[in-house]
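Following this line, the structures themselves.
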Structure I
Amino acid sequence: MYCGSCLRDNALAAELLARGHDVMLQPVYTPTLTDEANVSGRHVLMGGISVYLAQKVPLFRHTPKWLDRMWDAPGVIRAATKRAISTDPHMLGDMTVSMLRGEGGAFSKEMEKLTDWLALEAPPDLTVLPNSLLISLAAPIARATRRPVGVTLQGEDLFLDGLEEPYRTESLRLIREHAASVDGFFAVSGFYAPVMARLLDIEPSRIHVIPLGITTRDIEPRGPRGAGSPRIGFFGRIAPEKGLHVLCEAYRVLRESGGLPQATLEAGGYLAPEHRAYLEGIQQQMKERGLATEFQYHGALDRTAKLAFLRSLDVFSMPATYEEPKALSVIEALATGVPVVQPRLGAFTEIVENTGGGLLVPPNDVEALAGGIARVLQDRAEWAHLSAAGAAGARTHYSIGREADRALEVYAALARTASQDTTPRARPH
């Protein structure tokens with residue numbers, strides 16, 4: 001799948017490399033998949049097959065490391081993951097806890113392989129883990145490199161909240177325990193910093209905001225609205241929390257009320273196996289309401305197809321039902337010059353207010369969402385204003401260059417502070 005976190009981390013690494021910094025982006029579990037040039041290394045840390053086998057069959061926790069190389073190879077992992085596999089947190093509680101137990105747990109051999117690899121590399125000024133679900137790696141990495149370790153916070157609360165008990169409670173306990181090993185945390189939006197400070201019981205001053213950025217050099221803003229039927233669009237994971245069903249209900253309200261005489265509803269994004277029934281339910285409901293021919297799911301799209309899809313839209317909405325921390329596709333739609341209508345929820349609020357490229361409506365309110373979409377489509381002057389403001393605002397506030405500037409500022413300050421601090425720090429074992 002195209003993972004929003006992988007897209008974000010790859011884009012940032014590519015920008016830092018382009019500026020001449022020495023950056024090494026290392027995949028964990030599986031090779032990364034991005035819709036831009038992939039700058040990650042070939043070596044996969046904590047290989048997904050090895051981790052799975054160690055979790056399910058205790059014998060594999062003691063197999064020779066040379067034997068593990070057979071299934072740790074990127075090509076073997078890619079072959080194993082060609083078929084879509086579930087990332088449903090309801091099914092991954094035991095593995096999540098095992099990872100968070102860290103050294104001495106089921107994955108101790110995998111962590112030894114990690115530190116063995118680090119011993120062969122020049123120590124970095126800073127290591128950044130992609131999310132707090134990998135926080136147990138902070139202590140062994142810090143000992144191996146004798147350099148600071150940071151953790152990016154970019155949406156793992158949704159996964160944690162999806163864990164069944166007792167795994168959720170135990171996972172949170174372990175993350176909070178390992179937080180002492182971390183030199184700094186990096187949130188992808190202003191909204192998300194206090195959310196994670198409360199959830200993980202982290203002192204707010206330890207969390208630094210590095211707002212999300214996107215590559216805009218190949219994003220061409222769409223032209224003025226034509227005279228044809230409007231195209232309303234959604235792009236994101238096809239999952240209940242992303243709110244496609246809410247948008248479909250708003251579309252039904254618009255069509256049945258006469259507020260939208262002719263239109264189409266276009267959707268795209270990754271569909272996980274466990275959510276196929278969700279999409280089929282939406283399609284069936286659209287059929288029952290006589291709207292089947294007006295709804296189309298375009299599937300998961302590569303970058304070229306995604307940008308063409310966004311340019312074809314007249315208004316965009318991803319009415320998520322939870323506190324979305326990133327909203328990457330919303331920023332991409334704005335950069336393309338497509339006005340957005342979003343619930344006043346999570347990072348949506350700051351993105352729309354910073355760019356001026358859309359409307360905010362009450363969350364989980366189908367009537368309000370329908371009214372916002374109708375307003376944008378019926379007022380061509382406002383549509384033109386929102387389109388221009390969004391395209392300019394996305395480039396001003398959410399470019400990858402701006403994200404890199406902020407990341408360098410935070411990373412350099414953290415590295416300086418760590419080099420000046422001679423006080424022994426707690427490192428859980």
Structure II
Amino acid sequence: MLILGLISVSNASAYYVSDVGARSMARGGAFVAGADDYTAVWYNPAALTRIDGGQAKIDFAGVQQWVTFDREDVGDEVFDPIENCLCPYPVPTVGLAGPFLEGRGGWAFGVYPPYAPIMEYAADGPQRYDLVDSTVIEITVGPSAGFEVIPGLSLGAGLQYKWMLAGQQLAITTLEGDDPSTDIFFEMEARDTFTMSWNAGVLWEDPKSQRYAVGAAFVPPVTYEAKGYLAADFSNHAFYESGQILSETARDDDMTLTVKMPAQIKAGALVRPTDRLEIEGAFVYQKWDVVEEIVISDVDMEIDVDLFGTEDTVAITDDVILPAGYQNSWSARLGGHFDATERVRVRAGGLYETSAIPPKTQGVDLVDGNKIGYGAGASFGVTKRVTADVAFAQTFLLIPEITDSEVRQIVVDPLSGEVSEGRVVGNGTMKSRIDIASVGLQYRWGKGVGE
């Protein structure tokens with residue numbers, strides 16, 4: 001359905017396919033109590049008190065979501081399987097961090113888009129009524145700080161400036177069915193260039209042995225009000241070729257897209273049995289049920305038509321309200337690191353996560369499901385001040401065969417502007433896997449670093 005894909009590609013369920021940073025990814029996302037670099041701004045800002053010297057770091061990830069969908073045949077119509085045909089999507093993250101107040105506090109400033117893929121399918125494929133292509137880019141920028149209030153107990157918080165761009169293309173039809181001569185291709189792009197948010201965290205670490213630590217963080221819900229355009233292309237429609245539709249294209253340059261993102265609660269506990277080994281268990285809860293619907297408002301699109309020899313203009317002005325019916329999700333993560341040598345630290349971890357999207361509202365634009373995954377990686381001390389990180393992670397989506405889909409064609413009567421629902425296009429067999437490879441480079445400076 002139109003625009004639902006805009007949030008399919010936000011947080012590890014639904015939109016984000018992984019948290020940020022090579023180190024966390026290699027630990028299966030278990031990095032709430034054990035965060036030890038600037039990415040604590042994302043996981044738990046209280047952990048910034050671990051920053052023991054100035055550091056500049058960049059991570060670069062390639063994100064690929066493999067999707068195949070074999071749509072259920074309808075009568076004598078047999079549909080060929082389709083797949084996402086885009087190459088890995090590059091996602092960089094950059095940050096600076098350092099200590100203050102003689103090591104009792106730590107600060108960081110980061111630029112970090114969550115890891116999310118982009119989707120593109122054949123424009124004439126059987127999935128075109130759900131999605132042809134989509135892009136969602138969300139960037140978070142801001143400062144964070146943590147402070148040790150008493151020995152072992154740290155509090156932290158961050159201020160976040162958020163920017164979002166969402167774009168999507170799909171086909172709607174003027175006649176229920178899969179006749180390409182009745183297709184109208186719609187394109188949408190919307191941006192929210194200024195939304196503010198925050199996060200906060202707490203960390204307790206045994207001040208004597210430093211063998212144990214527990215941490216938690218909270219992220220509030222966010223609502224984006226994105227402004228942008230809707231555009232329709234009638235050039236291949238039979239009504240345009242016959243002269244009943246006079247407009248080759250139509251456009252609305254001032255529509256509003258409202259999208260909500262969920263509140264998140266993160267918690268983790270770690271143990272260090274030896275000086276070389278750290279193991280963390282983490283839990284993340286995301287309140288996706290705030291996404292009951294997606295609203296496109298301020299719509300004003302005009303189409304010139306010929307009604308029985310009389311030229312007229314049809315205006316589409318109603319809000320488009322699309323049910324989403326998302327559900328809350330949770331994930332359990334287990335991971336850690338082992339210092340193989342003085343300059344080599346290896347990491348590994350795994351996770352299980354529930355789906356934020358019920359099968360009945362899932363389509364190729366909403367590829368989510370219960371999932372299992374793993375990560376592995378390492379850090380290498382290139383010099384006393386330069387460290388290189390590498391990581392690889394895979395997530396396998398456990399999507400059942402979809403037999404009760406509510407994903408339908410959008411049917412528009414261009415001569416009246418009336419909108420209705422067409423045939424179901426979401427039933428079928430879907431398979432998906434997510435591959436992420438990441439590399440990072442960190443430079444550290446300051447008194448005592450590398451000693």
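Values in this text are rule-based calculations from the coordinates and carry no lab data. Please read all numbers here as calculations on a predicted model, not as lab measurements. Cβ atoms are built from the backbone, for glycine too; each structure is taken alone.
Distance in nm of label points 7 Å out along Cα→Cβ at positions 169 and 249 computed as 3.2: which structure among I, II? Mind showing how you got there, number by number?
Working: I: 3.2; II: 1.1.
Answer for the origin of the read-out: I.
Out of I, II, which structure matches -14000 when helix-only ellipticity at 222 nm (-39500 (n - 2.57) for each DSSP H run of 4 or more, over all residues; to 500) is calculated? Don't jump to the answer; show the numbers that get you there.
Details: I: -14000; II: -500.
It must be structure I, since only it matches.
For the read-out Cα extents along the principal axes in Å, a value of 86, 40, 35 was computed from one structure; give its label from I, II.
It traces back to II.
Kindly point out which one of I, II the value 0.55 was derived from, the read-out being FRET efficiency 1/(1 + (r/R0)^6) of positions 129 and 217 (r between Cβ atoms, R0 = 30 Å, to 0.05).
Matching structure: I.
Have a look at I, II and say which one yields 14.6 for mean projected area of the Cα convex hull in nm², for residues 97-264 alone, as calculated.
I
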